Structure I
Amino acid sequence: MKRFLLYGFYTLLIVVVGGAFAFKVFQPVQVLPRIRLAPGFALIDQAGERLTNEDLRGQFTLYNFGYTRCGSACDLSNQSMREMQDKLDELALGDIPVTLVTISFDPEYDTPERLQAYAESVGADPARWRFATIADPSLLKYVIGGGFETYYEAQDDGSFAFDPAFVLVDGWGIIRGEYRYQTMASDAERIMRHLEVLADEAINSKGSASVAYEAAHYFLCYAP
């Protein structure tokens, strides 16, 4: 009996190790990393409506950060957001909605009316791309600087030094992608590809298939 149990143990060990090795070699699925929880917030958007993190549950959300007076410093970021907005219907996302959110870190100047005018100037579709901010600067710093870990700082001339970042959050409120121009090439095509990877996981990682996706996370099979 003891010999039989020992044989069974080694057989199971070989299956587990062999399966792990095969997964590592063949990598049947790829995933995006689970980085950390996104921050909670309550913003006011360009229509004067309340926008909270809970409103965005069950969908993918792509955030970026700027302000309406930033001029050419925001051009590249706005172009990327506009390109993604215009191509969302071409992506294989199932029925998972995507919302683009630009958070302003200049709440004293960026009223809903100014956010609205700015959104129109960059071609934002209000059904897909919202501009919002928080009146309280300390809460804003908590959300952007603390939660999204994105740098910005007011300058003496009224402008801001800031990190032109994108942050991708899944339907559970978990950050799944960070794209920063200072550290990597970041463009709309890469982010849209990651949206499809995230959708594939959300749609297919159910039941027994969830084991493969958890293994992908365990072996760090991250999409490039």
Structure II
Amino acid sequence: MNTRSIRILPSLLAADMGRLAEACRLAESAGADGLHVDIMDSHFVPNLSMGPDVVRAARRVTKLPLSVHLMMSRPDGLADAFLDAGANTLLIHVEARCDPAALLGRIRERGARAGLTLNPETPAEAALPYRERADEILCMTVHPGFGGQSFLEEVLPKIRGLREALPGMALSVDGGLNDETTARCAEAGADIFLVGSSLFTADGDMAARIRSMRAAIQKSLAGRG
């Protein structure tokens, strides 16, 4: 019987930013395991998104854990600001222009979970030197910087490789996720699913979509024996 803990976190990048509090409360009432916040600096990725104040506003209206993904060239310069704002997990990129080991250590010293992110083209081996410093490894299943992209199947072997190399590590995925692709990622070894467009949709029934996604994941895991 599979005993892995599965977590689904709606991504606020796909929410209506003019109704942030409502989006946070919707995710909480729908049975989400946390909320994900994508931060873009217009350098590491082309787009510019939210800052610490959005994390602080979300923290005020929800008790859900906040996972904050810094898509930034220099995350070391703003990490403390996001931790001060209420981030429970802070994810940085191995490709960023900073010392990942030092920053992961600093995040842990501040009492938060430290996460390391890999872009789709970055091999699994890039994360291995930081295995003792990271609490979570995020495999991007789209190219970072834009919502609504299609899932990149070529990332699945990387997830499998990381699960084999790091059996106790929390592995998350982000991008192009729906019932089918979350199930495939779970089968490969992922256990945290950062989901945007397929949860924040027009009908508002996020609870039903989370239940459907959990069922698809559990069915996939049961099939593995």
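Read-outs throughout are calculated quantities, based only on the coordinates presented, and are distinct from any laboratory measurement. As the structure is a computational prediction, the values presented were derived from the model and not from experiment. Cβ atoms are built from the backbone, for glycine too; each structure is taken alone.
Can you spot which of I, II the value 20 was calculated from, given it is relative contact order in percent (Cα under 8 Å, 6 or more apart)?
This value belongs to structure II.
Given a value of 3.0 for distance in nm of label points 7 Å out along Cα→Cβ at positions 32 and 168, calculated from one of I, II, which structure does it belong to?
Traced to structure II.
Comparing Rg/Rh (Cα atoms, Kirkwood Rh), for residues 56-95 alone across I, II, which structure shows the greatest value?
I
Assign the value 4.4, calculated as distance in nm of label points 7 Å out along Cα→Cβ at positions 64 and 208, to the correct structure from I, II.
Traced to structure I.
For Cα Rg over 2.2 N^0.38 Å, the calculated result is 1.24, so let me know which of I, II that is.
I
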